[in-house]
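Derivation of every value follows stated rules applied to the coordinates shown; laboratory data play no part. Since this is a predicted model, take the numbers as computed values, not measurements. Cβ atoms are built from the backbone, for glycine too; each structure is taken alone.
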Structure I
Amino acid sequence: MENFIEGVLTVWYILTVGSLLFLLWDLFTNTPTTKLMKLAWILVILYTGPIGLLIYLLSCRQPMPGMHDAFINVHWKQAVGSLLHCVAGDATGIIFSAVVVYHFGLPNGLDLSIEYLCAFIVGLFIFQALFMLSMYDGNYWMAVRKTFFAETVSMNMVMLGMIPTMVILMHTLPGANNPNHLLFWGVMSLATIAGMITAYPINSWLVAKGLKHGMMSAIAKPKSTETMDMKMDMSSSMEKKEHHGAHLSASKSILILVGTFLILFLSLWITNWFVPIKFAL
C-alpha cells in the first residue's frame, strides 16, 4: 500500500511540474491577466496540479489573441477568479504555518488555530486587500477594512474543506504531518482541492453581489481610447464604491458571518468524532 501511494504521488508531482511549466509559458506569452492574478494561478496550480491547470484552461486561458475579456465574461468564470484570490492566500498561509508548527509538537487543535490565523493574515492583507486596491484609489487600509467580510466568510468555507481533510488524513496516514515527507504535500494538495470545492458557492454569491472581484484581464488598449477610458473610470469610481457591499445591511452581514463560523465549527465537531481535536498536551 505504501509503495502504491508513493507511486501515485510521484505521478502527481510530475504532472504538477508539467502543469506549472505550461502555466508559466502561457501566462507570459498568451493570456493577459494581471500580475496578482498570475501569482494566484501559480500558487493554486502548485497546490492542485493538473486539476488546477484544467480549471485554468476552462476559465481563464485566452483562446485567441484579444479574446480574454470576452472569454472570462461569464459568471462562473468570474466566481473562479474570486475563489482564486481566497484559496491562493489561505492555502499558502496554512501550508507555510503547517510546515513551521510541525517542529513544535503542539496539540492538533493549537496547530489548527495557528494555521487558521496565519491563513487569514495572508489571505486578507496580501491577496484580498491588494486585489481590491484599485477599487479604493490605492488606499490600502480602506481596502483591508472593506474586504474583511468577504475574506472571512470565503476563508471559513475554504477551511470547511481543508481542515477535515488535513486532520483525518494526517491522523490516518503515518508521516503525513511531516513536511519532510512527500505524503505531507499530497495531503495538502487534496485539502486545497477540497477547500476550493466547499468555497466555490460562497464566492459565486459574493461576485453576484458585487462584494468581490472576479477574474481580471490586462489587455492593452489603444492609446486613442486610454483618455476616454480614464474619464469613464473616474466617473464610475464612486458608483463602484457604492456598489461594493451596498447589497448587505450590517445585520445581514453579521448573520452570514456568524453562519459561516457555525458551519465551520460544525465540521470540526463532526471531524472530532473521527480524530480527537485537542488543545492541551
Structure II
Amino acid sequence: MSKIKKLIKALSLIIKQPSLLNKIIDDSEVNKQEVIEKYKLPQGLKTVDIQDLVPELNQVVSPYCSVDGGSTPLDLALLKGLAQGIAHCNYFEIGTWMGESVANVASVAKQCTTLNLPDEELLNMGEDKNYVSLHRFFSKDLKNVTHLQANSQAFDFTSFHQQFDLIFVDGDHHYESVKNDTANVFKLLKDENSIIVWHDYGNNPSNVRWDVLKGILDGTPESKRKNLYRVSNTLCAIYTTKNLLSEYPIPYATPEKYFSFTVKKEGFNK
C-alpha cells in the first residue's frame, strides 16, 4: 500500500473514530521525537546510582505483595531510604493504590499524606469493585497517614504549598496528567533540599516511557530541569539538588553491584 493510500485510510479511520487520534498523539515514538527535538535528550535522563542517593541501602521493605500496578522492592527501598535520611520527614504522594508505598514510608516518616481518585469516581469509570475496595488496604489504619480522595488534575493544592520534604508522583501516567501533577508538586516542596520521585519513568530499569518523561520535562520549571535524573535499578526518576555523579549507562554492561532479598510471608493465612 502506498504512503498516500495509507494516509487516506488513516484519516478515514480517525474521522470514523476520533479517539484514535489520541493513540497517535500518545505513541511512544512521537513523544520520543518531541523530547529529542525540544530537550536534546535522545537517551532520556542521565542515571544516578541508587546508592549515591541512599548510601546505607539496608531496608526492610514491608508491606510488599507483588501485585499489578505496584512498585518494585527497590522502588520502595528508595522511598523509605530517602525518607529515613530526612529528620521529621513530611511525605506526600499522588496515587495511593493499595497503600504499599505510603505504608513503607510511614514506618520512618513523621507524617504522610496520600491523594487518590475518590472510590465513587473510580466506580463511575467502570473500574472493578474489588479493585476499588483494595485501595488504601495497607495504609488505612496508620495513624500518621492522611488519606485524601480527589482528582489531582482538579485538586486545589494551595494549602499544601511549601510543606513537604519528599514527594512521590504515581498517579495517571499519560502525558497531560504527568505534566500537571509535576507542575503542582514543585509548589509543594518545603525547601532546596526537598525531593520529588516519579514512578514508572520506565517500564523496566532500562527503557524510557517517553510520555512520562515528556510530562516531567514540560511540568518542571526550566531552572530545575538540570536536577532531574533516572535512578539506577528502579522504575523511578528523581528531582534532587544534591550534587551527584550521573551518566548514561552502557547497555548490557557487567553489573557493578547486586542486591539480596530475604522473602518472608506475613499475615492473611487462611
inquiry  = Once distance in nm of label points 7 Å out along Cα→Cβ at positions 126 and 190 is calculated for all of I, II, which comes out largest?
reply    = II
request  = Tell me which of I, II gives 3.1 when you compute distance in nm of label points 7 Å out along Cα→Cβ at positions 38 and 182.
outcome  = I
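Comparing FRET efficiency 1/(1 + (r/R0)^6) of positions 30 and 86 (r between Cβ atoms, R0 = 35 Å, to 0.05) across structures I, II, which is largest? Mind showing how you got there, number by number?
Values: I: 0.90; II: 0.35.
Comparing I, II, the top value of FRET efficiency 1/(1 + (r/R0)^6) of positions 30 and 86 (r between Cβ atoms, R0 = 35 Å, to 0.05) belongs to I.
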ask   = Where does the value 75 come from, among I, II, when volume of the Cα convex hull per residue in Å³, for residues 158-205 alone is the thing being computed?
value = II
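One of I, II was used to compute Cα extents along the principal axes in Å, and the answer was 63, 46, 27. Which one was it? Could you put the intermediate results ahead of the total?
Values: I: 63, 46, 27; II: 60, 45, 42.
Structure I accounts for this read-out.
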request  = Assign the value 20, calculated as relative contact order in percent (Cα under 8 Å, 6 or more apart), to the correct structure from I, II.
outcome  = II
Label whose coordinates, when helix-only ellipticity at 222 nm (-39500 (n - 2.57) for each DSSP H run of 4 or more, over all residues; to 500) is calculated, return -9000 (choices I, II) = II
